[in-house]
Structure I
Amino acid sequence: MLNNEYLVNTIRFIVLLLVQVILLNNINLFGYINPYLYVLFIIVFPFTGNKSLLIFLAFLMGLMVDIFGDSGGVHAAASTFIAYARPAFLKVSFGVSYEYNMVKISKAAMGERITYIALMVFTHHLLLFSLEIFNFRHILLILKSTLFSGIFSVVLILCAVLLFSRKN
């Protein structure tokens with residue numbers, strides 16, 4: 001990565017962390033809908049970037065959200081897992097284009113973009129709520145929280161990607 005990319009990713013990390021812990025952690029619609037925008041950092045991290053660095057930064061981002069939200073490590077676990085599984089999600093979503101490093105999320109087709117973001121978000125949320133509730137008797141609550149928080153987060157992330165994508 002170039003120095004400019006380091007600066008952009010550092011600013012993105014800090015801004016998403018602050019928005020999450022100051023604003024979005026205080027939103028709780030209907031008791032089970034919580035938006036998680038910080039996942040955007042993992043989603044838009046450069047595809048050609050250092051994968052070990054991504055996993056470490058995802059863990060750090062999740063840990064910071066856990067510290068500010070007093071959630072015991074569930075965000076760190078979910079974030080680390082999706083950062084580790086990201087290459088598989090990219091391959092499923094973008095196919096051969098990903099293998100040849102020809103993918104830019106801001107320039108990808110809308111269907112591929114939605115597939116990639118939805119896979120990342122719903123996997124993150126399912127793992128997050130499963131670890132948070134940690135009881136199979138509450139599987140319907142886990143699925144309901146995953147579905148509705150996931151939809152809200154996907155819409156929020158898509159809006160952020162469309163709003164901040166560079167026009168050429």
Structure II
Amino acid sequence: MAEWARAGRIVFTVGDLAKLFPADQRRTLLAALGRLVDEGVLARACRGVYVYVLTGEPGSDVIERIAVALRRGHYSYTSLESALSEYGAISQIPVDRLTAMTTGRSGVYRTPWGTIEFTHTKRSPADILENTRLVGRPLRMATPQAAWRDLKRVGRNTHLVDARALADD
């Protein structure tokens with residue numbers, strides 16, 4: 001795991017870790033993971049996801065890394081209140097919450113690094129790629145217009161949004 005951490009990989013699902021110990025049965029693997037958590041090698045992020053913490057503080061993008069692990073194989077991107085806050089369209093900053101759209105299941109996950117809230121979208125991969133940006137973090141970011149559209153589409157509270165900030169972008 002230390003070698004993977006040096007390569008930038010610190011978030012693992014139980015399935016990832018099972019590949020490291022292919023001879024272990026699931027019960028044995030889960031017991032070993034429990035011991036690694038007790039010894040401070042791993043931190044349990046949420047059910048089925050672990051963070052390698054021996055390298056020190058995992059970094060500010062760890063919550064996005066966890067989100068990627070939770071919805072691996074699906075398109076997911078930062079949107080709704082999280083994106084609108086970064087664009088300055090919402091004055092309140094969601095400090096301990098990441099709101100993301102995903103082609104996977106909706107769900108809320110509480111982690112030691114904050115809460116991840118996934119909202120399902122039926123958007124096509126092409127539409128998602130066209131309306132999001134790479135921002136140097138694990139998750140793509142919705143454009144201001146896409147985040148606003150997502151917020152309205154899922155029926156969220158829109159009264160905190162400053163529409164002038166969206167028009168400036």
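-10000 is what came out when helix-only ellipticity at 222 nm (-39500 (n - 2.57) for each DSSP H run of 4 or more, over all residues; to 500) was calculated for one structure; which of I, II is it? Matching structure: II. With relative contact order in percent (Cα under 8 Å, 6 or more apart) computed per structure, which member of I, II shows the largest figure? Going through I, II one by one, relative contact order in percent (Cα under 8 Å, 6 or more apart) peaks for structure I. Among candidates I, II, the computation of Rg/Rh (Cα atoms, Kirkwood Rh) that gave 1.03 used structure II. Assign the value 0.35, calculated as FRET efficiency 1/(1 + (r/R0)^6) of positions 34 and 122 (r between Cβ atoms, R0 = 35 Å, to 0.05), to the correct structure from I, II. The structure behind it is II.
Of the structures labelled I, II, which one yields 1.9 when distance in nm of label points 7 Å out along Cα→Cβ at positions 74 and 90 is computed from its coordinates?
Numbers: I: 2.9; II: 1.9.
Considering all the candidates, the number was obtained from II.
Quick note: the coordinates plus some simple rules give every number you see, no bench work behind them. Source: prediction; values computed, not measured. Cβ atoms are built from the backbone, for glycine too; each structure is taken alone.
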